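**Student:** The structures considered in this document are given below.
Every number in this text was worked out from the coordinates using simple rules, so none of it is lab data. It should be emphasised that the depicted structure is a prediction, and the values quoted were computed from it without experimental measurement. Cβ atoms are built from the backbone, for glycine too; each structure is taken alone.
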Structure I
Amino acid sequence: MRPPELSSVIERRLLVNYRVDPAVAARLLPAGLRPQLVRGRAVAGICLLRLGAVRPSWAPAAAGLRSENAAHRVAVEWDGPDGVETGVYIPRRDTASRVNHWAGGRIFPGEHGRADFEVSESEESVRVAFATRDGRTRVDVTVEITRGLEGSELFADLDEASAFFRGGGRGYSPTGGGPRLDGMQLHTDDWRIEAGRVTSARSSYFDDPDRFPPGSTELDSVLVMRDVPVRWRPLPALAAAC
């Protein structure tokens, strides 16, 4: 059965970005993928995503579901039939939704672990924390919305950051069924992004010295998307070997 195209609204999306030593980032990737570099550094991070009105694109929005989700990601490139292609590699997806956990990898691409989320937000600030049910991952991030991008060593300004992430709409994640990567592509005709400032951030993934030796990764920036209608299109699986 062909996976359906999904429609939804990004009610809130935090892109918490780290700059990473390219050699260290490369060790996280399957064969065939390589880090996409910006000013000589790899770009990795956490996407903290609340989706609303999630449903097959043919269904009315009122029938859609709402969920909190998280994805750890690394910006990547690979050699395609027409040249170099770009996207993100997602080593781990987690969700608070039983439906997403069950359907991911079955009905639509992308296997999801289960996690418990704690969220508080206002117009000026957002805090998202979650812990995975398997005990392997904990994240707690608080950000303030700002007028411009401040302190980033990856991106000169908000426009440059926005263009980079808009170009990384294809996401591939590992599967339990062998050396292939499930793929989904984000589409929107209403791309809008805001800058933020991280006031606190803890991540068991990025703070792990065995995965990221001291000095190999630094918190760079955070970007915020709110109330953006999107479509999620399944992609053909990408062959890869870990």
Structure II
Amino acid sequence: MSTLPPLSLNPALDATELARRFAVNGRVQIADFLAAGVAEAWHAMLRGRQDWLQMINSGDKLFELSRPVRAEMDAAQREALEQAVYAGARDGFQFRYEAIRVPDEQAARAASDDPLATLATFLSTGPARDLLRTVTGAAIDFADAQATAFAPGDFLTGHDDAVAGKRRHAAYVLGFTPKWRAEWGGLLLFHDDARVSDGYVPALNTLNLFRVPQPHSVSEVTRAAAYRRYSVTGWLRSR
């Protein structure tokens, strides 16, 4: 992998003001989260990787398909999978996107040469964790993480991230997607059964942070999208 610039926060971030905004409705969008030049290099790195796994659920079961496996599927298999995904989205919780996972354990992260493990450690320690603790007002011990890539047709239906025993205080989406248009989909939407109350367009070097539980979804990426919607996502948790 190419050399990436060191991870560091934008020194101009105002933690007090961000905490005030977060307290209003349990979410905040933080532009220019990382220092200048970092996010651009990360976008190039993520776009160049080939070790993505497509994540598809069927009820409570998770299926992971590599790009080589998908390339070997014939047209009938692709169509059957497509129909199953959309059928699942009609009445229940359904998702399809690509991901690269990061281990939760500190020792495993330290032993890894994957930059994603370095980013997870960065968010779980030092000034970054201090900032996230201040903004959310929560006793955060660590951030779990996975890289995600949403291609045309990918989506994540409504859910609230509440899982017993996970001790999730807040969710985050750190965007590594430049020049994205709202019409391309892939929007992080906050809603209830009646309406969409708020939404964020994917953006480079922007951290979307929101309290758990909170109903939200990611709208389907359209065929007009010029490239995948890249981000690193996860939850801020206590052990």
Structure III
Amino acid sequence: MRFISEQRLDDRVIEREFSLGEIPGTLWTPEAASASAPVPLILMAHNNGLPKAEPRLVARARFSAACGYAVASIDAAGCGDRPRSAADEQARADLRRAMRAGEPTDEIFESLVGPLVEKAAPEWRTALDALLALPETGGPVGYSGWTALGIRLAVTEPRIAAAGLFAGGFVPRAQREEARQITVPLLFLLQWDDEGNPRQRALDLFDAFGSKQKTLHANLGGHTGTPWFEREDGDRFFGRHLK
């Protein structure tokens, strides 16, 4: 891991850009984090491969870091500004065409999001190895954000102790099946009027999760309307399981 830049923000948070081979990432830590006082780590990913610099993700990351966590996000393969395969670009073009025409999009989403998860998960595990080697970060580890990726990591990565998932992204069939294997505590956020994501599908996914500790928060409003207080509730959730 090589740190590229560092700046101290107004909320007593240090923001550092890093590279790990071809993987670009950002790490936010509270100023007080140190080798003698390491803080729990939260991996934070935006839905369906949007970039780590997406403003809503950055705001969530800074808030959590100010609450005493190290927070990391990366642009995994095919995500953010990283190159996409010809198949990815074709799937995105097909998706735009189908949405304009009002045609069904599930199979197109499947061909786009499924490979994104398969490519992204190994890079997130590589980043986790490097992040936990830093003196100021420690376990246990939480995950927050993109549901499909979070399911895959929660099933395959034993260091993840709790996960906060957003119901607003497409979840491929493979991850809907893997959801039954999840046992870590879960907080699942649902926007009741999300225009692009059927409500019943999200409720069925919540029912499928194998965790004995799982909580559903549903709020009125569209895809980007998650209330601010859910950030505070999310940090209380991680406080119960990571601190």
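**Student:** If Rg and Dmax of the Cα atoms in Å comes out at 16.8, 49 when worked out from the coordinates, which of I, II, III was used?
**Tutor:** Source structure: I.
**Student:** One of I, II, III was used to calculate distance in nm of label points 7 Å out along Cα→Cβ at positions 79 and 111, giving 2.4; which?
**Tutor:** It must be structure III, since only it matches.
**Student:** I've got another one for you. Given 2.1 as the derived value for distance in nm of label points 7 Å out along Cα→Cβ at positions 7 and 119, which of the supplied structures I, II, III does it correspond to?
**Tutor:** I
**Student:** Identify the structure, out of I, II, III, from whose coordinates helix-only ellipticity at 222 nm (-39500 (n - 2.57) for each DSSP H run of 4 or more, over all residues; to 500) was calculated to give -12500.
**Tutor:** For helix-only ellipticity at 222 nm (-39500 (n - 2.57) for each DSSP H run of 4 or more, over all residues; to 500), the value -12500 is produced by structure III.
**Student:** So if we calculate distance in nm of label points 7 Å out along Cα→Cβ at positions 39 and 71 for every structure here (I, II, III), which label has the highest result?
**Tutor:** For this comparison of distance in nm of label points 7 Å out along Cα→Cβ at positions 39 and 71, the top structure is II.
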